[in-house]
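J.: Alright, structures below, take your time with them.
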Structure 1
Amino acid sequence: MSFNTVTEFENRLSEYFNSPYCVATDCATHSVELCLRLKKIKKTSCPAHTYLSIPMTLEKLGIHWSFNNEHWQDLYCFEGTNIYDAAVFWEPGGYILESMMCLSFQFRKPLSLGRGGAILLDNKDDAEQLRKMSCDGRERDILWKEQLYSISHIGYHYYMTPETALQGIEKLPNVKKNKEWSWQDYPDVSQASVFKNKNIL
């Protein structure tokens with residue numbers, strides 16, 4: 001099995017959501033991280049009602065951030081960016097123009113693969129950069145030993161495996177949105193002691 005399987009899965013997701021490009025990753029949180037890194041985001045906010053890994057990622061990246069009280073439905077945008085946490089979003093043709101939408105394939109999501117994520121976007125250069133970033137800074141279709149001396153940018157070990165992509169290809173034709181998700185499905189993570197010094201705007 002090769003990374004051609006991952007490319008095929010990306011193409012099918014692009015068609016499903018009507019996005020020009022798609023970059024598959026190993027999880028939605030890493031999709032968000034890659035977008036934040038690519039756009040060099042220095043300041044933003046996220047809802048207090050979200051998954052723990054999101055504010056932890058903002059902290060990890062050294063971003064100046066705060067919580068907000070957004071009452072979101074199915075997805076939300078990080079303040080001051082075009083990056084969406086769309087982990088619970090599932091809508092055929094639902095891609096938002098000029099955005100970067102980060103999907104999740106965790107076991108509770110409509111397309112349940114156990115683990116995995118993807119970024120929907122319409123900028124070709126960004127898609128190419130994110131694909132390399134997700135795969136240790138290299139071209140994923142070429143053995144790393146064969147391109148070692150041409151790798152010029154830091155990357156991250158966040159790629160989707162061909163095995164996960166194959167599951168996605170097999171399950172995608174029959175996937176159905178199983179529920180409406182909203183901020184109310186998540187506890188207020190600003191109450192966690194690890195975030196006790198963070199303000200809510």
Structure 2
Amino acid sequence: MRVENRMLVLRAVKEDYTDPDGVQRSYTSGRIHTQGKFAQRYGRFEARIKIPTGQGMWPAFWMMGANSERWPDRGEIDIMENIGKEPGTVHGTIHGPGYSGAKGIGGPFSLAAGKKVADDFHIYAVEWAPDEIGWYVDDTPYKTATPANLPAGTKWVFDGPFYLLLNLAVGGDWPGSPDAATAFPQSMLVDYVRVYEQQ
């Protein structure tokens with residue numbers, strides 16, 4: 001992770017690494033967050049990002065509840081996630097108690113056929129108000145979530161401050177592992193992150 005040409009660069013590298021718990025890894029990557037430094041409730045949260053490409057890549061721009069409860073009770077708002085095997089699509093999702101992981105609530109945004117999200121910078125955003133979260137790509141709205149979308153008996157947990165995260169992961173259950181065609185190193189470029197208060 002570094003700043004280059006006034007942009008944040010999160011890099012994924014194929015290299016052997018032993019983590020602090022002694023687990024052997026085949027890749028290193030980067031993550032940055034504002035936990036303990038900045039959190040906000042409601043408003044517009046956006047970033048201009050150029051994502052990497054390739055099987056097994058998992059770039060994300062997301063938010064977590066800043067209170068001390070455990071996940072998913074404190075809530076998660078995924079502003080943008082991409083998995084390399086879906087080069088023309090990004091996903092926006094919320095997770096909370098009773099609707100987390102594969103049961104998260106959200107939807108995909110897809111570019112025109114044949115276009116790849118990684119070919120250019122895009123602005124990924126959510127507009128978050130009491131009882132409503134809306135997702136945007138380049139100011140095009142594509143999904144809205146409200147308490148009415150939740151499974152029966154579950155709780156809307158998007159009413160406190162959330163902090164921001166940006167990361168580039170490699171592999172995992174959803175994206176799968178890199179394959180022989182996945183080039184390394186890979187970079188996620190972040191031109192800016194902007195947060196606006198609700199008016």
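J.: A value of -8000 was derived for helix-only ellipticity at 222 nm (-39500 (n - 2.57) for each DSSP H run of 4 or more, over all residues; to 500); which structure in 1, 2 was it taken from? All intermediate terms of the calculation are to be shown ahead of the outcome.
T.: Details: 1: -8000; 2: 0.
Comparing all candidates, it corresponds to 1.
J.: In terms of mean count of other Cβ atoms within 10 Å over residues 115-122, which of structures 1, 2 is highest? Let's see the in-between values first.
T.: Numbers: 1: 25.1; 2: 15.9.
When mean count of other Cβ atoms within 10 Å over residues 115-122 is calculated for 1, 2, structure 1 comes out on top.
J.: Which of 1, 2 yields 30 for relative contact order in percent (Cα under 8 Å, 6 or more apart), as computed?
T.: Numbers: 1: 30; 2: 34.
The value was obtained from structure 1.
J.: Work out the source of 12.1 here, i.e. which of 1, 2 gives that when mean projected area of the Cα convex hull in nm² is computed.
T.: Values: 1: 11.1; 2: 12.1.
Attributed to the structure labelled 2.
J.: Which structure, out of 1, 2, was semi-axes √(5λ) of the Cα gyration tensor in Å, for residues 75-130 alone calculated from, if the result is 20, 13, 10? Please list the in-between numbers first.
T.: Working: 1: 20, 13, 10; 2: 23, 13, 8.
Derived from the structure labelled 1.
J.: When distance in nm of label points 7 Å out along Cα→Cβ at positions 11 and 99 is computed for each of 1, 2, which one produces 4.0? Before the final figure, lay out each step's value.
T.: Working: 1: 2.6; 2: 4.0.
Computing distance in nm of label points 7 Å out along Cα→Cβ at positions 11 and 99 on every structure in 1, 2 gives 4.0 only for 2.
J.: Continuing with this model, one more query. Given that semi-axes √(5λ) of the Cα gyration tensor in Å, for residues 59-154 alone, derived from a single structure, equals 28, 18, 14, which label among 1, 2 identifies that structure? Can you show the working numbers first?
T.: Details: 1: 28, 18, 14; 2: 25, 13, 13.
The read-out was computed on structure 1.
J.: If P(r) over Cα pairs in 10 Å bins from 0, in percent, for residues 107-162 alone is computed to be 21, 46, 27, 6, 0, which of 1, 2 is the source? Before the final figure, lay out each step's value.
T.: Working: 1: 21, 46, 27, 6, 0; 2: 19, 42, 25, 13, 0.
Computed on structure 1.
J.: On to the next question. Using distance in nm of label points 7 Å out along Cα→Cβ at positions 91 and 147 for the comparison, can you identify which of 1, 2 gives the largest number?
T.: Numbers: 1: 3.5; 2: 2.7.
The structure with the largest value is 1.
Throughout, read-outs are computed from the coordinates displayed, never taken from laboratory work. Computed from a predicted model, the values in this text were never measured in an experiment. Cβ atoms are built from the backbone, for glycine too; each structure is taken alone.
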